Structure formats: C-alpha cells, structure tokens
Structure P
Amino acid sequence: MDLSGKAALVTGGASGIGAAAVRRLAAAGASVAVADRDEAGARALAREVGGLALPGDASDPDTMTAAVTATETEFGRLDVVLLNAGIASGQSGVENLDVAGYRAVMGVNVDHVVFGLAAAVPALRRAGGGHIVVTASLAGLVAMPGDALYALTKHAVVGYVRSAAPTLMADGIRVNAVCPGFADTPLIAHAKEQFGDFPLLTADDVADAIEVILDRGEPGECWFVQPGRDAAPYGFRGVPGASGATAPPAVTWEEH
C-alpha cells in the first residue's frame with residue numbers, strides 16, 4: 001500500500017484497531033490525524049507517527065466537522081477516513097433499559113459515523129475522490145444476543161454504508177465497512193476471561209483487512225474478518241422483489 005502524499009483521519013485512533021490502522025497508514029506514507037476522546041493517547045500516537053492529534057467526542061457533530069477541517073488544513077487534503085470509534089452498551093438492551101447508556105452507544109457507534117461521513121465528503125471531493133472505511137462488526141451481519149443494542153448500532157452502520165456507497169460513486173468516493181469478529185482490544189478487555197480458548201482476532205488482523213479493502217474494496221462492500229480466514233466481502237442474499245416489478249424505483253427525497 002503506497003499512500004505517499006495522501007492524508008488520513010482515523011477516529012478512535014488512540015488504541016486497539018484504530019491505533020493499528022494509524023500505524024499501518026503512516027507506514028504506507030500517509031500523514032495521519034489521530035482523533036480520540038483519550039487526549040493523552042491520541043497525542044502519544046500522533047508523536048510516534050509524526051501525525052496530528054485531535055482530541056474530542058466523536059458523537060458530537062461539531063467535533064467531526066472540526067476534525068475534518070483540522071486534518072485538511074494541516075495536511076492540505078484528505079484522502080482516507082476510517083470511522084472507527086466504537087463502544088459496547090454494557091446492557092442487554094431488552095429489559096431494564098438504561099436510557100443514558102442507550103443514547104451513548106447510539107451516539108458513538110451510529111451518530112459519529114453519519115456526522116463523520118457527512119463532514120468528510122466535501123473534503124474528499126476537493127481531493128478528487130477518496131475512501132471511507134467504517135468499522136462495523138460481525139454483530140452487524142449476525143445476531144448478538146449478549147448485547148442487542150451493540151448489534152442494533154452495527155446493523156445500522158452496515159445498512160448506512162450499503163446505502164450511501166452508490167450515492168458517492170460518481171464522486172470517486174468509495175465507502176466500505178469492515179466487520180471483524182471478536183478482537184483482542186480494549187472493547188472486550190473487561191470480559192476477555194470469558195472467551196477462554198475461543199480464537200480472537202488481533203488489532204493487526206483487522207488492520208490487514210482494512211489495507212485490503214483500501215486496495216480493492218468495491219463500493220458498499222462489507223468485509224467480514226474472522227480468525228484463520230482471509231477477509232472477504234459478505235455475500236448478502238437478495239430479497240424477493242415485488243410481484244410484477246423488475247426493479248425498485250429510484251426515489252430522490254427533496255425538502256418541502
């Protein structure tokens with residue numbers, strides 16, 4: 001992967017998958033902005049790779065707009081965006097609902113992706129195109145009974161990526177999702193002992209997949225990542241169409 005002369009922005013970039021991706025992008029020659037609510041971690045990694053630290057709350061739309069602006073101002077362009085920040089809900093999501101926790105997981109896992117993509121698109125257009133990769137999860141492709149709210153957010157992200165991608169193809173902007181299974185990162189640190197001998201991905205395994213997606217991912221693809229397997233686009237099964245219809249209508253929504 002050669003990203004010489006390119007600039008990248010990684011949210012949730014101070015640790016785990018984000019940090020592995022930051023190092024991978026920097027090694028490929030990119031100038032990288034490290035966005036994370038962990039200010040110390042973001043600054044330490046930015047110093048390590050010669051990049052830019054952007055502390056802040058990714059669920060805040062102003063934070064995402066400011067991050068894109070700062071990256072483009074510092075590096076003169078923006079070519080690659082990894083919307084990676086994410087949290088678990090810490091509750092079942094089906095009873096005794098903690099509303100504050102629900103709002104928090106929706107804010108980080110869903111709102112930040114929407115805010116980040118919307119903020120990044122104009123900058124990517126100015127650069128002549130680019131690539132957005134969203135960190136979803138295998139929980140965006142299959143059920144995850146232990147954390148229904150987390151699965152809700154990741155299913156939403158997968159649907160958003162698949163739906164946004166065709167809209168941005170004409171601008172030379174590719175949008176993809178990476179959907180890793182359980183990875184040995186801070187997200188599962190509190191429950192790691194429960195996995196026993198179950199094989200876990202490493203953060204570098206997921207960074208490997210992100211590198212492949214940047215190289216040859218087709219618009220809207222959602223790539224699964226599992227231990228011991230090559231990452232690949234998930235094959236969504238088509239839904240039967242309406243009787244007598246050849247294709248759904250192309251509807252464009254306008255403000256009224």
Structure Q
Amino acid sequence: MAQKGKGSNAANKGEARDNHLLAALPADAFERLKVHLEPISFSLGEVVYESGGHMEYVYFPTTSHISLLYTMIDGSTAEMGLVGQEGVVGIALFMGGETTPNRAMVQGGGQAFRMKAKTMLDEFKRGGEFQHLMLRYTQALITQISQTAVCNRLHSVEQRLCRWLLMTHDLTQSDELQMTHEFISHMLGVRREGVTMAAQRLQEMGMISYVRGHITILDRQQLLAHVCECYQVVKDEHRRLLG
C-alpha cells in the first residue's frame with residue numbers, strides 16, 4: 001500500500017504559495033483551490049505511490065522533493081525525474097490516466113500539500129491558467145525525463161553524479177545532503193562501486209566532502225564546470241516554460 005504522507009498542523013494555506021505552481025495561480029483560482037489543499041509531511045524514503053497503483057491525490061511539494069523511479073523486473077531502479085517546490089507529482093491524472101508505470105519516492109523529507117484527484121481534474125477542466133500551468137510544467141518534466149535518459153546513455157557516472165548533486169542542491173538550498181552511496185546508485189541506475197569511485201574523484205578535486213552518508217557541497221562552481229550539458233538544458237527549458 002503506498003504511503004500518503006502524514007497530516008501536518010505546522011503548515012498553513014499561506015505556505016502553499018511556497019510551491020511555485022500554486023504561487024503562479026491568479027488569486028481567484030488559488031482561492032477556489034486553497035480550501036482543498038491539505039498540508040502533509042513526508043519522511044525520507046517514504047513511498048508516495050507505487051507503479052501501477054491507483055492515484056487518489058496530486059502532490060505539491062514545498063520543502064520536500066520526490067524522485068520518480070522506474071523499477072525493472074529484477075528489482076533494479078533508476079531515477080526518471082525529480083520534483084520539488086517547482087512542480088507537482090501526479091501528472092498522469094490530468095494526462096488521461098489514473099495509474100503510472102513509475103514509482104514516486106521521497107528523496108528529501110519535508111512538507112507538501114495534496115489535493116484530491118477529482119478536485120484537481122475539475123479545476124483542470126475549467127481551462128484557464130491552472131490548466132496552462134499544468135501543461136507547461138508537464139512539458140518541462142518531459143524534457144527532464146528525456147534528458148536524463150540521454151545523460152544515462154552518453155555521459156560518465158562522474159558527470160551524472162555532478163548533475164544529480166546540483167539538481168538536489170537546487171531543491172534543498174542546502175550544502176548538506178544526507179544520502180548513502182547505495183541510495184545514489186539506485187537513483188542513477190549504476191552499481192554502488194561506480195558511485196563510490198565517482199564520489200572519491202569529486203572529493204579529491206575538492207568539490208564535495210563525503211562521510212558516512214553525509215555529503216557536503218564544497219565548491220558548486222567546480223561542479224558546474226564539471227557537469228555535462230544536461231543540467232543546463234533542463235534548467236533553461238524550465239525557465240523558458242515557467243519563468
């Protein structure tokens with residue numbers, strides 16, 4: 001059974017605007033929706049929904065971020081996309097389906113808001129800015145997923161690790177990241193040994209520090225100089241579509 005997160009009394013409807021899509025809504029649309037936004041709290045590793053599971057909610061992260069993972073028959077996984085406060089989890093609902101072939105798992109614990117699928121679909125069918133925002137975000141997410149596939153095929157583990165660290169850094173706005181090499185290997189779809197070797201090289205070059213599941217970003221500019229073009233392609237497309 002997929003986890004749904006825990007209700008949180010700490011969050012309020014004003015904090016819903018910390019999600020960029022909700023913040024971009026016109027006042028009238030936000031007023032209609034805010035009574036349907038339920039604050040929830042996610043923990044690291046929590047499953048938001050399973051592959052093929054029925055989707056009852058869409059989720060608007062604020063301080064949490066969520067990985068979209070594809071799991072093979074043998075149990076191996078790879079990250080397809082990463083969603084934080086810039087987006088929404090559950091696009092399959094307004095793209096014509098109630099299920100999706102990927103799994104959504106919390107990569108960074110924190111807060112989010114959820115909305116029942118029917119409420120979201122009713123607003124989507126009204127057209128207007130909510131529909132336009134959801135569709136533009138979907139195009140941006142498709143770009144991220146496509147670029148991730150290209151990156152995994154053409155670029156080194158070291159470059160892919162740089163891209164992943166930069167994306168995570170953007171979402172957390174913190175130099176301190178809590179994650180093991182094994183966890184990262186599942187995200188990148190590579191062997192743990194490959195991640196260990198790549199992390200050691202980045203550490204030797206002074207870009208990161210890694211101690212017992214704790215990664216510290218020491219030099220973001222070096223990471224930017226070392227990363228493949230995929231990181232910037234995704235950033236530019238998101239900026240073009242959503243500002």
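Derivation of every value follows stated rules applied to the coordinates shown; laboratory data play no part. Quick caveat, the model's predicted, so the values are computed rather than measured. Cβ atoms are built from the backbone, for glycine too; each structure is taken alone.
With relative contact order in percent (Cα under 8 Å, 6 or more apart) as the yardstick, tell me which of P, Q scores highest.
Q
For mean count of other Cβ atoms within 10 Å over residues 22-29, which structure out of P, Q has the highest calculated value?
Between P, Q, the highest calculated value is found for P.
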